Structure I
Amino acid sequence: MPLVSIVIVCMNRPDNLYPCLESIRHYTGVPHEIFVVAYLFDKAALAKLKEEFPDVNFIESDEIRGFAENNNLAFPLTKGRYILCLNDDTCLFFPTIDKLANDFKLLPEDAALLSPRIEYPDGQVQTCGRPVQTAQKYILSRYHLGAPDGDDTLGRKPFKNALFRTSDINGACFLIRRDIFEQLGWLDERYFFTPEDIALSTLAREKGYSVWVDADASVIHYHQQTAGRLVTATRPAGMRGYLMFHSHGSTLRYGAIGLAVALAEAGKWTLSGLKLVLGSGNKHLRTQHTVYSHNLRSIFTRRSPKEIFIRYYEALRRADTPSA
């Protein structure tokens, strides 16, 4: 029986997946199984992957699904005591999975979630644990104000070794007890791209479980390599998801947060549009201008995050299809 079940969702990016799987093969010694949800994958590329990684369980996902939906295809099939949710654009350079699994022997009985320190390739810390994600913090982030999450362990005394209690995990890599994960209902499929990770750790804390980070375990996250042009579809879907999460089901609260966010997005849309008109724009700026436009349309809508993604994803596909 595996101790750890590793689940990876990959959206037709074998260039990300190969180094990720190779790093697991090289640095993981604990009994484990691997599930890869091959999302909208090229059939030839998938056949080659199956041939080169015969020990990996591949699940084909050929319909439009979000991060939660795709992961939830694999989670019920797992047999490990723990489940590691891992992005395809990450790599191990250390026996991180072994260390995280061993950490649970040291943690209190109420420990449910554990994440490593997540770094960018240049060594900069993306997150090392995360403080509570509030609506105020989210609004400030839309105005590019406030400090990023960074290292939640700075200036604090560890519980034991380099283990620190934290509030929220980063969905790029986290380990969770399978029995608790199943009890919590896996990932929340109301969201499409974000904030499934924050919603999960928030729910775990509300149910009386604790969330932790090991500052001595790390993974490298090649952030945003999976996105590309899809940001014009993923960003508005993610914004809608964050607004749903922070409103806690209150229409009044949603309206207040949405208005503050809309003002920020309108300002960025106007500024980027002026730069394009003045001829100082480039391909990246045009993409950003489109993102801001889609964000604005997605704030006050009845569409779900998934419906928003499909709308703009189909627009990208039509733009890529040559006219007859």
Structure II
Amino acid sequence: MIEANGIVKRFGRVIAVDHVTFSVPAGAVCGFLGPNGAGKTTTIRMLVGAVAPDAGEVSMAGLRMDAGSAQARRVVGYLPEESPVEPDLTVNEFVGFRAELYGVPRALRADAVTRALARCNVTDVRHRLCGQLSKGYRQRVGLAAAIVHAPRVLVLDEPTSGLDPSQVIDFRALLQDLRSETTILLSSHVLAEVEASCDRAVLIDSGRVVAAGTMAELRTVGAASERLLVECAVDASTSLRGVRGVRAVRCAQLADGWFACEIDAADGVDATALAEESGRVLVSAGNAVRRLERSAIPLEAIVRRILAGVGAGSSHAAGDPARAPLTPPSLPGAPS
């Protein structure tokens, strides 16, 4: 549904996006991740047709995104990081104007606007000027404008910026509702949000794809997918590091005097077997245990490790046209 094939964007001698290739299947919610300056926003602008790539091509819902390709643009809804509301228009007027630009027939336009405003919970401000709204409301109005034409593809750049916790929960529910009718690409620095909302992700660094696939596949790159959490009476760092299958151990003393230990499993190690062996070692050492449980490693930690692995294996400088090529990790769901 979303296809980027070898897209490149240069600004002078700086290569901002360097032969990026990935795809997002229909009905997926895909996180688009990377550190600041990785090329995320430039890539997104090429995907939605705001900027033409210097090489490669983009297709949305089977339509090639070429210069002047109005048909391709109309199947895409786009919310940039700064919501592009018009301060001198009312919410109703602004969303209606966007519906007109997207080609929604006049006879259907009012209903389309009402439906979009309701889905984004901004009906109560429909007659207020956009310039009078808080940042959170402007963001939700921008989202309403992005979905007013029922797009087949929705591209969101930092969509929860300015939303309060209650509004973030509503946003997650809206994404799940929208996925039955549209394919979603979501760029965000809030990795907990991506983990809660997305079923797959693409990670880029220095303008290149370094990992791509489902969330489960991403967890297999560069780190175990689970860790053990142990609370015991005595610091168990030394004894736990001696357990077969342990990658790393971190222990810290709690306020009540007990110790909390995080144990990362090595690649391919069964977490259940590791938990049983760790428990036996602690009991044998006479160390009282009050808690021992498995926990998924947060996406933030996995992304950090992948990027650290890329940095350790490459000597290129970001933006240097002569930099050496990187080989992205091979995932079952990643493009080759």
Computed 0.30 for FRET efficiency 1/(1 + (r/R0)^6) of positions 94 and 278 (r between Cβ atoms, R0 = 41 Å, to 0.05) - originating structure among I, II: I
Among I, II, structure where distance in nm of label points 7 Å out along Cα→Cβ at positions 206 and 238 as derived comes to 2.3: I
Which of I, II yields -9500 for helix-only ellipticity at 222 nm (-39500 (n - 2.57) for each DSSP H run of 4 or more, over all residues; to 500), as computed? II
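All of the numbers you see were taken from the coordinates with simple rules; none came from a lab. The structure displayed is predicted, hence computed values, not measured ones. Cβ atoms are built from the backbone, for glycine too; each structure is taken alone.
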